[in-house]
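Pasting the structures in now, so scroll down.
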Structure I
Amino acid sequence: MRFAMNHIAAPGLSVEKFFAMARSLGVTEVEIRNDLPDVVGTIAPDRVKAAAEAAGVTILTINALYPFNLWSGDLPERAERMADYASACGAGALVMCPLNDGRKVAHSRVVEALDAMKPILTTRGLTGLVEPLGFPVSSLRTKAEAIAAITEAGDDGTYRLLHDTFHHHLSGEVQIYPHRTGLVHVSGVTDPALAVAEMLDEHRVLIDGEDRLDNAGQVRALIDGDYEGPFSFEPFAPEIHALTDPEAALRASIAHLVKVV
């Protein structure tokens with residue numbers, strides 16, 4: 001099993017310290033963000049690239065372009081800027097998240113957005129990782145919907161799925177698509193009082209024996225289906241972000257996943 005680390009796992013660390021922590025954990029692939037922390041908006045890409053090279057890590061993605069499936073307003077300009085940043089810092093892909101506010105987005109508009117985004121990615125040698133969000137208010141909840149749009153936009157390898165174990169559980173989707181998946185995000189929910197429909201980002205902790213999302217089963221199914229990519233830790237819970245020793249907590253969660261998978 002190959003692990004990666006999303007910067008949201010330890011957002012209080014500088015990029016240099018985050019990359020060093022990843023290497024200390026035996027992880028050589030990382031993701032940077034434009035929200036928590038906002039690396040893209042606050043740090044020059046050449047500094048990020050130099051820090052990655054010094055630490056010996058590869059930047060998998062910038063997380064995330066939102067809402068990718070409404071190609072209007074300032075989205076085209078933001079997409080260009082993010083793609084330029086990814087190219088300059090050495091990242092290989094952009095995570096692309098759909099509108100998540102209760103409004104519907106027609107399939108044709110998703111395809112339109114993918115069509116428009118494709119030259120932005122391909123001219124810079126980037127992959128687009130389409131991440132369905134399983135929340136009831138999401139405009140693109142399932143991987144099946146995403147695959148249908150990717151296929152209609154011309155399935156030439158520009159786009160891959162991002163399988164998020166949290167969102168897969170929330171969506172109720174059973175089918176997984178290992179051969180269409182470019183990256184997996186892992187996080188757990190342990191609060192026994194929460195109904196699935198009540199689960200939010202703030203409930204996403206590190207995976208342990210109390211996990212309710214069946215991360216072990218999802219990871220096992222992906223591996224059994226010949227998925228060979230990384231599993232990237234992406235906890236959103238404030239209590240995880242506040243840890244004084246995130247490295248120790250992440251090490252324990254890695255060990256747990258290795259044991260149960």
Structure II
Amino acid sequence: MNNFALTLLSTLGAKKHSMFTAEQASELSRLRKMLERIDDQNNFEGERANAARLLQQCLQRLDLDEARLRASCGCMSGEDSNKPTLAKLEFTKRLTSRRAWFEEHAMRIAHPMGVAVLANKASGHFGRTGHNGVALCGKPAACILAAAAIAKIAEAALQSCSKSDQDTFCANFCRSCRLVDMSDPDAQQKQLEVSQQWLHNDFCAKDASADWNTPKRFRESTPTAREGTLSGEKKRRVFEPMNELVQKQHVRCLMY
């Protein structure tokens with residue numbers, strides 16, 4: 001499980017404990033496309049065989065094996081693929097007020113993969129209590145991928161912001177970087193119900209309602225909002241490989 005998580009995160013740009021060299025990481029997108037061509041039963045047998053030969057040549061040149069490549073695509077098998085998994089995302093500063101933009105951003109990425117979202121409890125200065133970020137619960141591949149995608153886009157939004165209304169800028173930045181939900185509504189709802197049960201039964205989050213803590217709101221039609229949208233659209237291309245993997249999980253995690 002640990003190796004799987006490190007492999008998946010390193011393909012999304014994680015520098016610490018990266019399991020790929022710079023050359024291997026630069027070729028991953030192309031290698032994944034070859035793998036998809038091989039696995040697609042609708043392709044002609046000759047086309048699949050040709051893709052398999054080309055893939056093996058590339059793997060040999062990069063000193064990489066197919067098992068590691070498949071792991072980087074978010075593939076898991078057996079009982080491990082359905083184990084309850086919890087991931088927490090927190091801001092580096094201790095917050096006690098909820099951020100509506102961050103929670104909306106998290107739910108729009110996590111819910112299509114059947115991953116439940118819950119506000120993290122937090123304690124601030126002078127004994128204040130509140131919340132900081134979100135907790136995610138779901139199947140391993142979906143949960144880890146959702147956490148990485150949420151954090152990567154949110155961090156880019158925060159780093160791009162130079163406005164005093166940070167919440168408005170970040171909310172509109174994140175909205176412009178996300179893909180359309182491609183999952184089946186019924187399958188999504190069923191998996192979300194399972195993930196919520198895991199939160200309550202496996203991770204003891206039965207009394208974790210955050211309704212009493214009103215989230216800090218954001219705006220959608222101000223100059224700062226428009227600037228956030230434009231900034232996000234400019235950065236969107238950077239997230240395309242990650243978003244493609246996320247969109248595949250919209251279907252994959254609800255089926256296996």
Where is mean count of other Cβ atoms within 10 Å over residues 33-40 largest, in which of I, II?
I
Of the structures I, II, the one that -11500 was derived from, the read-out being helix-only ellipticity at 222 nm (-39500 (n - 2.57) for each DSSP H run of 4 or more, over all residues; to 500)
I
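Among the shown structures I, II, from which was the value -0.22, -0.36, -0.80 of log10 I(q)/I(0) by the Debye sum over Cα atoms at q = 0.07, 0.09, 0.13 Å⁻¹ calculated?
Corresponding structure: I.
Each value in this text was obtained by applying a stated rule to the coordinates, not by laboratory testing. Note that the coordinates shown come from a computational prediction; the quantities given were computed from them, not determined experimentally. Cβ atoms are built from the backbone, for glycine too; each structure is taken alone.
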